[in-house]
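Here, each number is a calculation from the coordinates, and none is a lab measurement. Here the structure is a predicted model, which is why all the values come from computation and not from measurement. Cβ atoms are built from the backbone, for glycine too; each structure is taken alone.
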Structure 1
């Protein structure tokens, strides 16, 4: 998929209400349990080829890691997953951080494409998504 197709896909709109799936954990659970449950959900959704759920769970996992107070703690947990997954969750979160609901509007973008996106492309997608989100509101 070329970058112009990704840009087009990320700017999809719909008149239907978006119901973002809740995280695969309970807020009061221990961090380790939240981490394990979310990582397991990513693995399962990728195996089932459920692209949207894989992106949603990737977003949730990086959001969890982002809440840790130090980068050494983040690194310790990232070592518990493959480099492939660590890359996917970071890039997914970076793209959709400010407008996560847009994940549910994606038609073509998938985990493997996200993994191949460069940093400069992530910045462009993020900026376009911010502009798009402001215009939608």
Structure 2
């Protein structure tokens, strides 16, 4: 008898849901969601990005970006400023408080990433990453 687990797309979806659930649980303690953590990470790497630039890097739709940035701004984690070169563009900057939270989230991400690698087992890690990268690069 065939089950949904015979379909790789279903199995990947189940794994992603479990990963999201565990990571959300860890981040909720700090009042932040997974997509918001991606935004803070992007701003840690390069501060002063536009909403579009952040969305492209974090794979977040523009309609969702505004809501996420609004929440981060209300929590004093980021601030919006008009671009001095292009008054139509709005740039987003991480605040000092946002930077502190981003450091905490980075520690959580590193620890969680280690857990996932441990779950994969040492012999499977390289092959798994290679396979996932093949899926990402060959499906558009």
Structure 3
């Protein structure tokens, strides 16, 4: 399994995978082409956001989006795993674990790895707990404009 960075001509491939992810139970938001295009543009043009396809033997079996920021809560860099989607046919085969292991190697300067998980996404929660992730207990509030 390899993480392959998004390239300039990968927008449609990302849109297809993100549409599938945001159409399922792991996401609280509906697919939004405008957001996908903005995400792709930002990832391609900024050092604080990252996008990879998860590939195995030439087949794209998912994708991962992350963003990095300084966290005053830990006094160090934090990496948000914003989206991790693995195709149903590849789930339960160690790909999620490999992605998280690769992120640890790619970002040695990061002190905290953080993610969100839908309450109904029990298989993802089992993976995250097995990898050592713990619940913060925060409730989040947002306002969009």
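So the values come out like this:
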quantity	calculated
For 60, 32, 26 (Cα extents along the principal axes in Å, calculated) the corresponding structure among 1, 2, 3	2
Highest-scoring label, criterion being distance in nm of label points 7 Å out along Cα→Cβ at positions 18 and 42, among 1, 2, 3	2
Which of 1, 2, 3 yields -22000 [helix-only ellipticity at 222 nm (-39500 (n - 2.57) for each DSSP H run of 4 or more, over all residues; to 500), calculated]	2
